[in-house]
Structure P
Amino acid sequence: MTGRTDTPRHEEFAVNAERPTGPTRGIVHSADGTPIAWSRAGAGPDLVMVHCVGVSRATTPQPTLPAELARHFTVWTYDRRGKGESGTADTYDVQREIEDLEAVIGLTSGPATVYGFSSGATLALIAAESGAPIHRLALLEPPLFAAPDPDREFLTEGERQLAEGPRSLHEWFQIHVVGVPDEVLAELPPVADETLRDAASILHELAFLPGTPAERFRSVSRPTLIVASDSTAPEIHGWGRELEEQLPDARLEILPGEWHGVDDATLTAAIGRFVDGAHSPPAFA
């Protein structure tokens, strides 16, 4: 499935149809002064991407998705704090990450759709819950860790793994937190040095993921698309169904894909239909 290059029929797509002017990359300072590195590509409605755990714009497992989305959207990508070219702070608070996202949204002409993948999707949900100026949410396989961690046992174990080295933390997170199947692990390429340099940021996810049951997000009234692969883990389908039930304006789409992923063209088409507001016939086909 590929996106058409003609202009979609709805006025909302035409509003930002002219290619934006100005720099295509830069630094925006978050509310606490932390520098957040960003990039912009394409033309169309604004869409901000929130990456998953432990990766930057350079190391994301979705390296070609921004270019595919940029055929139809003005795509804003950024390095979450503690990763890539962005700065960090001495202590972590998820509220600072929300402020980082708000700073990037502030660069757009608005209204902005926010797309998040995996834990980045959960972070986008948390930001929407807190009142961030998000117009729509497009979420690819957000994990929901219902049980809280009041004694910080989850985070403490992550810190212990990090003390043994960034590779130890990365492997522990992949196996024991994400639950990557053995057959998928066997096919993954070696972890790049650049990814290992950002491994300490994995602790951020260990701080905000616990205590995120679907019912927590019942107040999130933004139109929300939840996407899952037909080949992903059953619990991810379950989390998607729970969110669809709890959010007042959400729908779940199960699309052809692989474990924890959907190809760029299929995902872009789904997001395009969602933003366009069309069900049949779609502007993206």
Structure Q
Amino acid sequence: MIFFKKLFFLLFVFSVSFGVAAKTQIQVEYGKFKYDNYELSYSCAGSGAPNVFLEPPSGISAEMAFAKIFLQIAKTNKVCFYERLGFRDSDDPPEGLNQTVKEYSSELGQLIKLKSNSKKLVLVGYSFGGFVVRYYAAKHPNRVDSILLIDAAHENWIQSMKASMSQSDWSKMQSILDWFQDNLGHNVWDSQFEVANANLPEDLEIRIVSRGLPHETIRQAGVSEDGIRIYNELHDKYQAEQLKLTQKATQVIANKSSHLIVDSEPHVIMEQLSVLLN
């Protein structure tokens, strides 16, 4: 268990926090909202339309995931995120929790209901967060103006890994999925099928930013070199597949980045987001 906790920090850890807000004259609003029988913390900053809502990867706080761009966005637009159960000041996951994109989309919707002040929204989904924003946009097409996907998961990627990897390598990948489920109530597997059935409007503009360098941190889980190759080749294949999500999807490669694009090339993210905001 300790091994996997260390692994996820290696996969996702960022070094910048919102402590810099004090130096930038941008006021950050911190608060909590209630959803079902638990409380989730949120942060908002800035003003201006369209409002931007951020959805992070699995296994990392939204604050850490978006630290390099949150205040940049707030210079021109209102921007918000919330923390999932188990992160920052949100409640701990209750025993037996089983959350998929359907639940996460509802949590996002509650935050949007409480804090948005623009008719149209721009949603940013990072890794697993891409599932969440796609699901929300499919269910609320009149609210979402556009989507930015940052090295976002595709619904066929993990299934294809299972079919292509050796039994030994897949068992290690399965252990990672099990860790998310057991410790955070975070059900990645079932989420794939939910988002696969959530069709987006054909005229929805989507910007896709994909990593240009292979992601090799899974080597620390004991995945073989062949397994790492399969992992990355399928990743690249399904990043390109996201161009089929709508008729207005375009892809940009962050050539100097592995999975942590926001941390290593925040300017690439901001360039693509600026296109959507303008």
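Quick note: the coordinates plus some simple rules give every number you see, no bench work behind them. The structure presented is a predicted model; accordingly, all values stated were derived computationally and were not measured. Cβ atoms are built from the backbone, for glycine too; each structure is taken alone.
With helix-only ellipticity at 222 nm (-39500 (n - 2.57) for each DSSP H run of 4 or more, over all residues; to 500) coming out at -9500, pick the structure among P, Q it was computed from. So the calculation was done on P. Thinking of P, Q, which structure, once distance in nm of label points 7 Å out along Cα→Cβ at positions 43 and 259 is computed, gives back 2.1? It was calculated from structure Q.
Here FRET efficiency 1/(1 + (r/R0)^6) of positions 123 and 227 (r between Cβ atoms, R0 = 35 Å, to 0.05) is compared for structures P, Q. The highest value is that of P.
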